[in-house]
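Novice: Take a look at the structures below.
No lab work stands behind these numbers, since they all come straight from the coordinates. What you see is a predicted model; the values in this text were computed from it and never measured. Cβ atoms are built from the backbone, for glycine too; each structure is taken alone.
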Structure I
Amino acid sequence: MVKHDEGHLSHRIGLLRAMVLGANDGIISTACLILGVAAAEATRSTIITAGVAGLVAGAASMAIGEYVSVSSQRDSEQADIAKETWELTHTPEHELDELTAIYASKGLNDQLAREVAVALTKKDALKVHMAEELGITSFTMARPLQASVSSAGSFSVGAAIPLIAVALASSAHRISTTIVIAAVALVALGVSSSKAGGAHPLRPTFRVLLGGLVAMGFTMAVGHFVGTAVA
């Protein structure tokens with residue numbers, strides 16, 4: 001029998017989503033924070049302090065937020081699995097009928113659908129019903145800790161980029177340097193994430209870059225006006 005090995009990338013979707021979201025938030029939110037404070041004519045130490053505080057707060061927020069949200073998803077999945085387990089134990093014929101109906105709806109004739117349902121049920125009934133009825137597989141099942149750690153880690157890496165840029169830049173060029181470095185980082189993120197997901201990089205890269213530049217421009221404007229108002 002030929003082994004199925006086409007290299008599909010859908011099993012990465014949960015981890016990839018968490019990492020891309022974390023890195024994107026890290027770059028944009030920290031760059032916006034730095035640029036907003038810099039536009040208000042703050043001192044170098046104030047800007048760096050604000051950036052470090054933003055990195056730590058953002059990473060903690062991402063970790064907690066991802067863990068809570070993905071845990072809720074996992075709880076829902078576990079409840080569905082428990083219900084399916086009970087039904088397979090107490091109403092196996094009904095469950096077999098449901099599985100038969102699913103395969104029939106996919107184009108198999110009634111007899112063949114029944115034979116397939118019986119054969120797969122003998123091997124691993126719960127696994128088959130999870131996939132066919134609930135859409136849950138070992139690849140797609142929610143993993144709260146993985147999402148939490150990957151989001152916090154990727155946020156920290158992303159946030160460190162504009163923070164390092166503004167720390168190394170001269171006072172005269174700290175705003176322009178931060179914008180350029182953040183933009184380059186967003187382009188790199190868009191290209192790398194699209195390749196990891198098997199998609200063409202042009203559209204996601206443009207989307208990430210445009211969103212980041214708009215956010216940075218808006219935050220700079222707010223920082224400038226607030227800084228002028230309170231000066």
Structure II
Amino acid sequence: MGTILLVEDNAKILEANRWILQERGHTVLCAETLAQARAVLSAEKPDIAVLDIMLPDGDGITFLPELRKICNIPVLFLTSLTEQAEIIKGLRAGSNDYITKPYKIDEFCARVEASLQWETSRQNNFKFTCGPFMLDLLGSQAYVNGEPLSLTATEFKLLYLCLQNEGKIMEFSFIYENIWQLPMGEDKNAVQAAVKRFRQKIEPAGYDIYAVRNKGYIFDKG
């Protein structure tokens with residue numbers, strides 16, 4: 001069970017999600033605006049946040065870096081923006097997941113709880129070292145030869161997965177299911193978008209993530 005911050009300006013959706021998550025044993029903090037979210041975060045530290053993008057006093061994507069400075073937690077976007085470009089934009093901004101409205105309640109709960117499980121695992125295991133890389137799993141910070149590596153939350157998960165599977169073919173579905181904790185379906189765009197920026201960041205360390213045609217990727221020394 002965990003503490004979840006819901007930031008949603010639709011009062012009916014906010015109340016429904018609050019009730020559902022509380023019924024499943026979670027503590028739920030609610031905000032209808034970014035101003036209210038800031039007030040909540042000044043007094044409480046949630047385990048994860050479910051954040052709408054279009055809000056009365058701003059947008060969730062712009063707010064995400066500010067939230068992460070206050071508390072470095074998983075963030076899921078829950079939004080009516082369903083275009084593929086918007087989804088990729090949200091994932092590239094550093095969100096851990098992107099849920100579009102309308103949505104199935106079971107899927108919503110599964111995605112929220114998958115992020116909670118990741119956060120619990122992260123807090124229970126502190127450091128992971130492989131070659132020149134050292135991952136501080138508690139602080140979600142990666143280092144190369146002692147120097148900090150600037151990664152989004154998704155890229156950090158991807159690096160951890162790559163280091164655990166160095167030299168092996170990781171299929172698109174394997175990457176997606178391990179990072180987002182859900183079946184990938186037919187859409188691999190989220191994986192490709194995450195890998196594109198990730199590749200640029202790990203190149204200085206002498207590593208690359210190579211595409212395997214129609215299969216996935218291999219992480220290995222460049």
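Novice: Going by mean count of other Cβ atoms within 10 Å over residues 89-96, which of structures I, II comes out largest?
Specialist: Numbers: I: 12.5; II: 21.1.
With respect to mean count of other Cβ atoms within 10 Å over residues 89-96, the highest-scoring structure among I, II is II.
Novice: Quick check for you: by distance in nm of label points 7 Å out along Cα→Cβ at positions 17 and 193, which of I, II is greatest?
Specialist: Structure II comes out on top.
Novice: Next up: Of the structures labelled I, II, one was used to calculate helix-only ellipticity at 222 nm (-39500 (n - 2.57) for each DSSP H run of 4 or more, over all residues; to 500), giving -28500. Name it. Spell out each step's value before the answer.
Specialist: Numbers: I: -28500; II: -14000.
Label of the originating structure: I.
Novice: Same structure again: Where does the value 17.1 come from, among I, II, when mean count of other Cβ atoms within 10 Å over residues 25-32 is the thing being computed?
Specialist: It was calculated from structure II.
Novice: Among I, II, considering only volume of the Cα convex hull per residue in Å³, which has the greatest calculated value?
Specialist: Ranking I, II on volume of the Cα convex hull per residue in Å³, first place is I.
Novice: Could I ask something else about it? Who wins on distance in nm of label points 7 Å out along Cα→Cβ at positions 73 and 169 among I, II, i.e. which is largest?
Specialist: On the way: I: 3.5; II: 4.1.
Going through I, II one by one, distance in nm of label points 7 Å out along Cα→Cβ at positions 73 and 169 peaks for structure II.
Novice: Rank structures I, II by relative contact order in percent (Cα under 8 Å, 6 or more apart) and report only the one at the top, that is, the highest. Show your work: numbers first, answer last.
Specialist: Numbers: I: 40; II: 13.
Once relative contact order in percent (Cα under 8 Å, 6 or more apart) is worked out for each structure, I has the highest.
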